[in-house]
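Read through the structures below before going on.
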Structure 1
Amino acid sequence: MRAFRQIAWCVLAALFSLTLAPAAMAQAPKGKILIVLSSEHELPLKDGKTFETGYYLNELVIPARKFADAGYELVFATPKGNVPVVDQASISADYFGGSREALDDARRYQASLVGLQHPFRLSDVARGDLSQYRAVFVPGGPAPLIDLMADRDLGAILRDFHAHGRTTIFLCHAPVALLAALPNASDMQVALRAGDVAQAKQLASTWPYRGYRMTVFSDEEETIAAQNVFHGEPPFTPEEGLQIAGGKVETVKGWAPNVVEDRELLTGQNPASDEQLAELALRVLAAH
């Protein structure tokens, strides 16, 4: 009798586990997406002044929510491990279809992101197991022009992702941070800020993304931003920097959505490209 009860319990346990299996599989996370944001918020301009900036709210929140809703775990990191600053100009219904309700909802979602309030230090991420991340995503706002484009740890991460063909996602101004993949990225930043095109081209000769098709916040859009937002000119534009480095930059008329896919690299041109870029990324990740 005792042997019979043990067998019966085994059978019931097996049936119970089979009943739970589909639900457990449905809830299983699809993997991690590393979201990298700038530690800085003061962009130097040509006239010696600075502009208070940061990440754009919609460019972080809209893709991040789509990734999370699709089952991906979000991991946040900044170079200093500090809480990144949101660009105040981006807290506007203009970036959410003109809807105040959508803006308020985005701000609530932003506040709910615990990892955003307690990001990892980028150096710790770079020294860790990078294979655990399905993708790396860098939102825009002008801040990547300050530090990310010359950050050694981001460079190490990008070179690893490039070597293994893992999905790499950049939006708006952020594609300029692809220059961090250069071993001499800080020298490249200095050359670009000084307007030394010849030196910059020489430094970029080993850039892993040389010859890649990509998009970025266009010179047309940057001119409008310089006049109406920065009230001054940045030392160089993201489009200029990527073209000098050997990127095949493709832009469309200002403020129209535009995304470009080339191998593992996915880029979006401007704030209006937030949803399209996230959806493209989800399709690419699903295909892999």
Structure 2
Amino acid sequence: MTIEHRIRFFLLACLIAISIGVPAQRTKPDTLRTRKIFITSLGGTMASGSIIGLNALWYKNYPRSRFQTINDNREWLQMDKVGHIMSSYYIGQMGYEAMKWSGYSENASLWIGGSIGFIYLTGIELLDGHSAQWGFSWGDQLANFSGSTLFILQQKFLQDQFITLKFSYSNSSFAMLNSDQLGRNFQQRVLKDYNGQTYWASCNISRFLASDADFPSWINVAFGYGANGMTGANFNVNSVNNFQRTREFYLSFDADLNKIRWPRKWMKVTARILSFIKLPSPTLEMRSDGRVKMHALFF
């Protein structure tokens, strides 16, 4: 399955997670039972329906095979693997917050809900494993496990997400050289063009400070990873231009929108919906070819 479909599901799951993921309050037992039935039914229907739909609408167009594995760890300079980590992380957050809202215990919400990303994406990997076009990727599985683990361990020991994974995109000039794989328009390229994507680990600075420190709790420092010069998964398909495939590392500022005290409820909800997006900020860029660049504003 293409990464485009996986990230589309991730974006949908992310929006659902931060829309319904409100802290559980004191609620009547009958209401909690209704919520549990609703969440269990909705989650089961979405997961099984999407797996069945993918199998019927996508995989049937390609030849089947006995279960096989592939080693795709070198593809796209591992940008796809970081995408798997982020997908699993946010789907796990969705599961945890939905179960908490339904009245499940902290442990059940954490270990079952927080693992939903890994469980769901494992199902997709199994479909890949029975397709002659692809194969079961242990690299993808490790990335899926890492994303779920990052969420679970932070929630278990910190009762908060000190490290939040975020995403940003800037249009690149490489997509037009292989539009079949990298996208033909802006909407496709946001999902498919790894040259324009950046994945961030946004860390809350106030965690390092004393509890009475006079410092805004919403200011974060962000560490980013991206790549450039790629027109193919393992090698560049355009033989005319000799592009150099490079890794990019970033250091920037960010904001945790969920820690800001918004005066209106709609502002708070909007902030939660947008909280997986890295805010444009001054950014230091360091490339694997030795180049260093300072951006006044980078997204």
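Read-outs: derived from the displayed coordinates by stated rules, not from any lab. Since the model is a prediction, treat every value here as computed from it, not as a measurement. Cβ atoms are built from the backbone, for glycine too; each structure is taken alone.
A value of 1.9 was derived for distance in nm of label points 7 Å out along Cα→Cβ at positions 76 and 252; which structure in 1, 2 was it taken from? Let's see the in-between values first.
Details: 1: 3.1; 2: 1.9.
Derived from the structure labelled 2.
Out of 1, 2, which one gives 66, 52, 31 for Cα extents along the principal axes in Å as computed from the coordinates?
Details: 1: 90, 45, 33; 2: 66, 52, 31.
It traces back to 2.
For structures 1, 2, calculate mean count of other Cβ atoms within 10 Å over residues 196-203 and state which one comes out highest. If you can, show how the numbers build up before the last one.
On the way: 1: 15.8; 2: 22.2.
Going through 1, 2 one by one, mean count of other Cβ atoms within 10 Å over residues 196-203 is largest in 2.
Given a computed value of 0.95 for FRET efficiency 1/(1 + (r/R0)^6) of positions 44 and 188 (r between Cβ atoms, R0 = 25 Å, to 0.05), which structure among 1, 2 does it belong to?
Working: 1: 0.95; 2: 0.25.
It was calculated from structure 1.
One of 1, 2 was used to compute helix-only ellipticity at 222 nm (-39500 (n - 2.57) for each DSSP H run of 4 or more, over all residues; to 500), and the answer was -12500. Which one was it? Write out the running numbers ahead of the final one.
Numbers: 1: -12500; 2: -14500.
For helix-only ellipticity at 222 nm (-39500 (n - 2.57) for each DSSP H run of 4 or more, over all residues; to 500), the value -12500 is produced by structure 1.
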